[in-house]
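A.B. asks: Next up: some structures, all given as structure tokens.
Bear in mind these aren't lab numbers, they're just calculated from the coordinates by the rules spelled out. Since this is a predicted model, take the numbers as computed values, not measurements. Cβ atoms are built from the backbone, for glycine too; each structure is taken alone.
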Structure P
Amino acid sequence: MSATRPSPLLDLPGAVAGDGRDAGVAAHYGSFNGEQRTLESGAGFVDLSHRDVVRISGPDRLTWLHALTSQHLLELAPGQWTSALILDPQGHVEHAFEGVDDGTALTVHTEPGAAVALLGFLERMVFMSRVELADVSDELAVMWRPALDAPGYEYVPRAELAAYARAAEPACGLWAYEALRIARGVPRLGLDTDARTIPNEAGWIGSAVHLDKGCYRGQETVARVHTLGRPPRRLTLLHLDGTENRLPAVGSPLTLEGRAVGVVGTSARHHELGPIALGLVKRNVPLDAVLDVDGMPAAQEVVVDPDVGLHVRPLR
């Protein structure tokens, strides 16, 4: 969907367009290492206008979404950003979004091209609830600024993007943003996860999953794994061998002594850490094991503890 609405900020000096699902915005403006340092200093902005934006309005919107999603939304205050997941009955993550309510509507953003499927699911769940749903991706663009309060996102009318860029400069590309995201261990749905991913594996407990709320689809799996610990897989930060002038493709297998133990998700070149990536590996892979991806050694740094949860320890 992003390819149908390329950002006007691609006309800024030095802009080099991204590719794949990140086409339509700038990957960088000439120096992704310098752009990382700019963002870490609290300056600049990142154009995320390729992300899809959905508006959910109506007096029942928060109670309705509270029942459907993993997040506690009944007391969401205007101006407070939140993130949530929609799971299938087995607890696998189907949709992930972040957004803010303004007192009349909750406006959320999700992965490029994901709005159609998200809206399709939500529309089937409306029944008698007083909610209205709309894809407003062509109206609103997502921007990110480190100087803003967490999580740093804001919505800008697309017609005002050029003026926004002049006021918020300097522009920093998606590669810089992604390098900092990966270093924080924050996954992207569909890139760092797959159709079998449950929230416990990807570090979403606490941020996108509220453990003290009523029933929602897939809750039983989340609660069981959180209580007993030991999710089937765990998200890990990979430090790649910097001697190779390449990054692994999304979905590349991770192996240990020739045995497949996981897959690689997104990767980037961090200005201090060097080449890094996120990976999903089997829970029982030793934390200190050096893995292999596409012929490159990959050391692990824990993102999700293999015993995350484990509030009830089984009798031996």
Structure Q
Amino acid sequence: MPILSRLKQDPELHDYLIRRVGKAHLRWRIGLETEHNADRFGQGRTFFHIENWRTASVLIKFALQITGLAARGRANVLDLTVRHNDIVLPRLPKVFDGFRLLQLSDLHLDSLQEFPDALAEKIRGLSFDICVLTGDYRFLTHGPYEDAMRGLEQVSRAIRQDIYAVLGNHDSILMVRDIEDLGIRLLLNESVAIERLGQFVWLAGIDDPHYFSTDNLEKAYEGIPDEAVALLLSHSPEIYRHAACVGFDFMMCGHTHGGQICLPGGIPLTLNSSAPRFTGAGAWSYELMQAYTSVGTGSSVVPARFNCRPEITLHTLRTVEA
């Protein structure tokens, strides 16, 4: 159903979204989703968007089938690995030393029917303090999202800790209420203080910076004390220069999938990002800001991965080198 028709039929949703993002931002997002949601060229920070090109998925699926690699690619999507990343933040309050964040990115929960269960099972054995989701809950970039929301509900039940999230380029503004009804706090160009024994770190999140370009780092950083440690959730790494200049200490992002279908050795054919390749996967830094780009927990375009295992990431905050 077109986004404007949906909002006319559900005035409570319309009012909810105005309360959450404001009238101007909502109209901006509605306009972009209505006019450009399936554009392959010219929208956002990247010129070409393979996710919006249905023919690409057909061609890749055909190639995998005739080469006999389709089943292996699907199995690889379910072969989740847990990666650990320590972040040393000298200004971190001592009570947060060892604080652990679980990052899930690019879930695309309706890609395979068995994927949400496999992910939930993997999460249940992990220890962490909060969970952060860096966008892309739906497989396609537009269209129905009910299956993705059912998958997100399955996964959120396995987490059992506070969950904070941002939207990605596959996510509609219409999904906000459904996501927050699951107890997940979406950060839409805003921030929250995370408290531990009377001390705080700040967690900010921005709306999609890749395709819709509805990010607002200034608004997200507003209210964060200058002396505070500030963490940022962004769907993609493309705003890294701006984020570093604003003053964020650590940024968590995704979107690139690490290439998803890579050459041996994990060499990506493409990262679908206008950011430099050094930001494409894993830990990196720019000026005083540290960052991490997840290679993705799910899969996009086709449910297949090669030479690039999907990841669940555990970030541990440290005051000094371990």
Structure R
Amino acid sequence: MSAYRSPLLALPGAVEAEPPDAGVAAHYGDPMREQRRLELGEASVDQSHRGVVRVHGPDRLSWLHSLVSQHVAALPPGTPAEALVLDPHGRVEHHLRVVDDGSATWLSVEPGTAPALVEFLESMRFMLRVEVADVSSEWASVWSRPAGEALVPRQSLGPAVQERGGPAGVWAYEALRVAAHQPRLGQDSDARTIPHEVGWLDTAVHLDKGCYRGQETVARVHNLGRPPRRLVMLHLDGSVDRLPVHGDAVVHDGREVGFVGSAARHYELGPIALALVKRSVPVDVTLLAGGVAAAQEVVVSPDAGLHVRARLR
């Protein structure tokens, strides 16, 4: 169980989620109804276990622009963006939700990853006029349709959720995310993942911006080669009463060809999952995901990297 526990876990019917979402509610007693309400924009999700980093100072946007994969040098206030921090080999280290309020830039990150992000940013600060702070203990994330993420003071978390229609659990959010082909760092990626494999080239990478760490790999794979793996959505056999779990093997013709990332039960599509598989796996074959039969829906084309983009919804 997580050391952090959201105050919304005290609400009637709340059931705590398992890692990596421990500390917030998986659901409040009716997961499918919560999912429908969230889809319609009639509910919101407590994501207060996520990390929040604030970057302040007049050089903040130009500085961040030099470090991340997205074009943020002139990010308009209030406009959300996605960005990646890559290692020197182009592998994804952090996935960021980014918004600037005109005086500070706010970065929302996966649970438990804010300290590592702050350490990296501090190491790159040099003499620039920027200040970096982990403000996860003061600010919390709330997600709803159609607005997306809002960062609110922690003492206002409960009212913020109620103002946005009342609570839905992270199970509801995860089901909609998987159905929308949106990968999650650490769940649908691993330490070797490059942006092209999971479709982040479309949403979190600007191909025409200046230099940043890992850019050479991004440009080379985009222009010359195909990434070794590709993200797929799996439509799982609904007659099986269990879902595969994160890390379960994906098997084709008796050979392990990938791993299961996120799995969920969608209120319309039924049991679904995201998986990262070898590029060479034919797109029309049935796979076994944790022993469950699964049909593929292409997210990232096997030809990605030859100017072929992902098919994100």
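A.B. asks: Given 2.2 as the derived value for distance in nm of label points 7 Å out along Cα→Cβ at positions 159 and 303, which of the supplied structures P, Q, R does it correspond to?
C.D. replies: Q
A.B. asks: Thinking of P, Q, R, which structure, once distance in nm of label points 7 Å out along Cα→Cβ at positions 31 and 143 is computed, gives back 2.3?
C.D. replies: Considering all the candidates, the number was obtained from P.
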